[in-house]
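Following this line, the structures themselves.
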Structure 1
Amino acid sequence: MTKFKRTTVTSALPYANGPVHIGHLAGVYVPADIYVRYLRLRGEDVIFIGGSDEHGVPITIKAKKEGLTPQDIVDRYHNIIKKSFEEFGISFDIYSRTSSKTHHDTASDFFRKLDAKGEFIKQKSEQYFDQVANQFLADRYITGKCPHCGNENAYGDQCEACGTSLNSTDLINPKSTLSGSTPIMRETEHWYLPLDKHETWLREWILDNHKEWKTNVYGQCKSWLDMGLQPRAVSRDLDWGIPVPADNAEGKVLYVWFDAPIGYISNTKELLPDSWEKWWKDPESRLVHFIGKDNIVFHCIVFPAMLKAEGSYILPDNVPANEFLNLEGDKISTSRNWAVWLHEYLLDFPDKQDVLRYVLTANAPETKDNDFTWNDFQTRNNSELVAIYGNFVNRTLVLTQKYFDSKVPECGELSDYDKEVLERISSIKNQVSKQLDEFHFRDALREAMNLARTGNKYLADTEPWKLAKTDMTRVGTILNVSLQLAANLSIAFEPFLPFSSRKLRGMLGI
């Protein structure tokens, strides 16, 4: 498949200010888990790195709202998220967090090295300051009237009503969410990563050398590069986060988008303290980031620029980002509680992880936004999982029990049809592999289901229950072939439906 010796797979670190919902699962965690399980099936050397993103303004806002500390908030949600992932079968090798000591040390060292190499520039700028609360205001701490649609409650970084990205200075009648007062402009100084300095090699690396990237990823990168890159702040005026390890940096922390991707590195360090570097620095290692479309610029432009500036790290080989999943025709919104939360789904359907995994994969927003509906969930469960996959496995096992006391019958002489069916196993395996290698998870799942369709058609065509009256040798051959199909189904579906595959292997005694 590749020239690489090993693969480091990361999935976007979920914000620990709320639980995980189906949009996160469809966009990031289910495809990442499918891919990792597939590589393990092939005997590839792979690690799957995850963790909670525990810094940033949304967490401080949540803490203020609830009268708690930011640490209380991240502890609560980190535990909910971690437990949900475990129960759902997302098979991380480690799921850690950015509030860990290992992460604080790793991110601080990374900043120091770039600073010592002269990779940052320091710039002064005017930013909103709340005189009542006596602090600078991050974008999310400022609301006002959107200049585009007139929404009175737009945030300083985005209007949620019309979706337009904003700067806090664009807002009409800005107000501080901390005190309700009108903020003033005050000078502050920050460290910036000069992305414009990296533009030439980024353009060549992405646009010339990675044309195989998904069109949505490649297109967004090209759009950013064509607009011209600007220096990006790597520090913020906040009291929650990793303190900037530099002189005259009191009251400043590393910007969450600088520290969060370093979490992939620190979590690998935590998992493999003695050998982590080979996964991140050896040219024969491969790095793959699974993310949603809102994180494309950070993983394809900002983080690679950080890694390149540091000088000793490999760059991502692929960033197979998905689009967004909507719910019943409406955008998923955590603030409006319009979501299907994973921990609640697992409470309501404790043994139905694979049904949700199946539906989210079959309906994955791979190239455009897609929609989750409970009608579709029910239809796919009944018409596909039960009527195609379950039906074939059930008929095969019931007939084997009835005619051969649940022992695998001997295979007699194979007809041309038998041979054709057995050859389908190999061709479908190759198709599933090809689609997974190219990150086409929906198509790979469809091919796996085609193996079950082949089995149902084979049983319907050969009618072993009729032949049982006259030719048990032939019945034995048909059921031997059917059991081979069933055994291969347990492998074909392993990346997608791990719980069902384990159960099926138990039924087959393999």
Structure 2
Amino acid sequence: MRVLLLYPEFPDTFWSFKHALTFVGKQASLPPLGLLTVASMLPPEWEKRLVDINVRGLRDQDLAWADCALISAMTVQREAARRLIARCKAAGLRVVAGGPLFESEHEQFPQVDHFVLNEAELTLPAFLKDLAQDRAGPIYRADGFPELAHTPRPMWELLDIKRYGNMAIQFSRGCPFNCDFCNVTALFGHRSRTKSSPQVIAELDSLYALGWRGDVFFVDDNFIGKKAFLKEDLLPALIAWRKDKRGNTFFTEASINLADDDVLMELLVEAGFNRVFIGIETPDEACLAECSKAQNRNRDLVGDVKRIQRAGIQVQAGFIVGFDHDGPSIFQRQIDFIQKSGIVTAMVGLLQAPPGTRLFERMKQAGRLRGDSSGDNVDGTTNIVPAMGFEALAKGYRRILEHIYSPGHYYERVRTFLREYNPPRLRGHLQFSHILALFRSVYRLGIIGRERRYYWKLLFWTQLRRPRLFPEAVILSIYGYHFRKVCEQHVLTER
């Protein structure tokens, strides 16, 4: 059996980093981790070829070579997945699909021959058994959630790793919280299931052996779901692993209660973690109660963010407007919070209701659903009827983005962050792409860019006040260019 593992193109989104990647000569931010893991679960005698459309096109000779196509996608890749499936079927290939998009929308893809849903550790073996006996069915589902002790390492060798800005591995699945708008627990449950430390180290070893010296994203939805295990097992193992290694710093996602644990933050930094994404959502207590974001309530959220920054971890964060309890003041309150906290990478989106969430069911019962969720966090769309009215919501949303990603306010926020940020002297690995990024930023941002006055002011300020953070200032300047381009394309108009 010859199998194509296909990953559809990502649109130009906040997290695609497409505009930033051009500064470093990369084609995609992250590899398709799910497909690479599934590749390791397929029969070893099968011939496998990965085509990530984000780094290279699908050729006619690829289709002619293959007997079968396996496609995985997220919601934001919906339309690209349709095009890819249609092309495979036109070439006469059997199409197998799985992943978050198909989990809830498989009925919208009639051309797919077989859906392998839920987690592949449970459903893929049954499909492969039936396929070998020429009696494979249309849908494979499973109850419960698998342990990860036997999840194989991703088949990294299928990648051209030099085309990617970051690599990715997974330590855990599941989240202990129950946010109203989030489908993570519907997909992976509330219990945090983890790989062992030797599994994680083996995956890192395999990446290192392939020559990877860049950043690695731990894709867990809440990396700190098992704090005791992290402190006693995984983080000490990572600290030991990094002692004789060059490069390889890490970033991940966590909940705001990370700020409560100084020991955990210290260990994370020592293990090489320098960024964390946190769902802040809103500074409004009534809205936090509305969406069951209990872990964020009754806290000094700005103080929490600054505590994490001072520990040496940059906070990236998600924010939402469009809750029923949002009033006219919420837009300025979100602006004030983002600017004061120094959260440079601030993803602000309209509230959406993905299938499988309690919000989706609540909106459905109230007759307030209006189509599918786009899966794009900053495209200015929502699939619910907002309590304040869509026109007022859209106007306020544009106001937030116009403010926080205008060059003056963005660069001001970078300085706010750099004043607080206190990372250790991590042993980085200077690569040609870093030098390339600096020179391209000087030209694009410092010479021809409309932000050039703010760019040079930031670089001179950093060199004088926080010289060891100069590389961070350049990186965040490039990020700002990407964020502004995305916001302008989707929501804002050029001025």
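Just so it is clear, none of the values below were taken in a lab; they were calculated from the coordinates. Keep in mind that what you see is a predicted model, and the values were worked out from it rather than measured. Cβ atoms are built from the backbone, for glycine too; each structure is taken alone.
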Quiz item: Suppose you compute Cα extents along the principal axes in Å, for residues 132-435 alone for every structure in 1, 2: which one lands on 61, 55, 36?
Solution: 2
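Which one of 1, 2 has distance in nm of label points 7 Å out along Cα→Cβ at positions 4 and 84, as calculated from the coordinates, equal to 1.0?
2
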Quiz item: Between structures 1, 2, where is distance in nm of label points 7 Å out along Cα→Cβ at positions 108 and 404 highest?
Solution: 1
Practice problem: Using relative contact order in percent (Cα under 8 Å, 6 or more apart) as the calculated read-out, with 13 as its value, let me know the right label among 1, 2. | Solution: 2
Self-check item: Ranking 1, 2 by percent of Cα pairs over 45 Å apart, the structure that comes out highest
Solution: 1
Quiz prompt | Answer label among 1, 2 for the case where mean count of other Cβ atoms within 10 Å over residues 140-147, calculated from the coordinates, equals 20.6 | solution = 1
Quiz item: If FRET efficiency 1/(1 + (r/R0)^6) of positions 44 and 396 (r between Cβ atoms, R0 = 30 Å, to 0.05) is computed to be 0.45, which of 1, 2 is the source?
Solution: 1
Practice problem: For FRET efficiency 1/(1 + (r/R0)^6) of positions 316 and 388 (r between Cβ atoms, R0 = 30 Å, to 0.05), the calculated result is 0.65, so let me know which of 1, 2 that is. | Solution: 2
